[in-house]
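There are structures below to look over.
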Structure 1
Amino acid sequence: MWVIPEGGITSHVKECDAELRGHTKKVMAASWHRNVENTLATHGADGTVRIWDVENAANTMTYDGLPQIATAMKWSPKGDRLGVVIKGGNMYSYDPRAQGSVQTGNAHTGPKAIKLAWLDDNFFMTSGFNK
């Protein structure tokens, strides 16, 4: 990760400011927390969702066991939940304040990417296709 200075980048940058290590396969997406500074969520091809403290370059929470690659990930409006949907028809809602706190449900079973949008702080909807 790089911190871009106030005036922008004025010369070639060779060194990063921080490196977040944890995913064992490529990172598919990242989403900054809307309310908590320096908090980032990522999901990777390794079947994990990770919460990061970017200031300290620390992985603070890991949720593993996703059976497929996630196609969408978004923070709830209040920021106390993280919604994730995966190919094949599952959706997950994580509470990043508590390890292991996850709610699951069925979504669209089709092979195309599923998207999600939060309706309020408690509910999100998905859009996709069924077989």
Structure 2
Amino acid sequence: MAGTKLPKGTIEPKELKALNDQYIGGVKEVILGREVEIERSEEGKEKEVVIKPGIAFYVRKPDRGAIKFAFAKAYHQNGTVDNVSPGAVVLSKCWIGGCEEAKTNDFYYFRACVEMTTYLNEITGFY
């Protein structure tokens, strides 16, 4: 495989720029399941070789309503914290496009939810 193989669901740069202009706060690109190796030539040059391109999906920055709903899903009455549900809210409410497997294939879905929970924490300042 060539080192330029793109993840399934990748949006063209021109379309991504238009989406970033359309949504306040821009668009976040998430790539899951990508595997690469670094090959070194005899001259010492490094080259990234894609073993598995993975998948890509895109979400808009969550608005206050989505953030509030996501955090309401995070905290349970018994004091436990759910790290998947807030991300699931962001994934469903802020989805713009990309590979649908992020929402339908459990291998990617739970990773996507955790990524979205991390994103939610980053934009709200809760670390």
Structure 3
Amino acid sequence: MALNMGNAGVNAEAGGLNTAAANGYLAIYSGSKPATADTALSGNTLLAELTLPASPFSTVNGVMTAAAITPVSAGNTGTASFYRVYESDGSTCLWQGDVGAEMTLNSSAISSGAQVSVTSWTHTIPK
């Protein structure tokens, strides 16, 4: 039997993620995305780390849309392939996703010192 959630359920789940991500971090990496968000990084390069605002997302019917995130200068050079969202402790990973699918950057080809900004980012809670 498959689980199906209504809008109230997916919005409640999104609200929990929004609270957990508040003042947290968005880390942009190069390399192969690990199998799960709990899998340790292996051979990945942290290209940039952006601070999330106190209310990082708005949600409608389980679709979380990112609020404005202040751009940063990249710390390393590489091709952005995936991201991870961390709580404000900087070590608890909430979820990971693909750059170019859920998230669009100003450029996926990142050079050290270049500005990195998120141009669009949504995360959909499955119904």
**Asked** Thinking of 1, 2, 3, which structure, once mean count of other Cβ atoms within 10 Å over residues 24-31 is computed, gives back 13.4?
**Response** 1
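With distance in nm of label points 7 Å out along Cα→Cβ at positions 56 and 112 coming out at 4.4, pick the structure among 1, 2, 3 it was computed from.
Only one of 1, 2, 3 returns 4.4 for distance in nm of label points 7 Å out along Cα→Cβ at positions 56 and 112, namely 1.
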**Request:** Assign the value -13000, calculated as helix-only ellipticity at 222 nm (-39500 (n - 2.57) for each DSSP H run of 4 or more, over all residues; to 500), to the correct structure from 1, 2, 3.
**Result:** 2
**Asked** A value of 24 was derived for relative contact order in percent (Cα under 8 Å, 6 or more apart); which structure in 1, 2, 3 was it taken from?
**Response** 2
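Laboratory data are not the source of any read-out in this text; all were calculated from the coordinates shown. Bear in mind the structure is a predicted one, so any value in this text is a computation, not a measurement. Cβ atoms are built from the backbone, for glycine too; each structure is taken alone.
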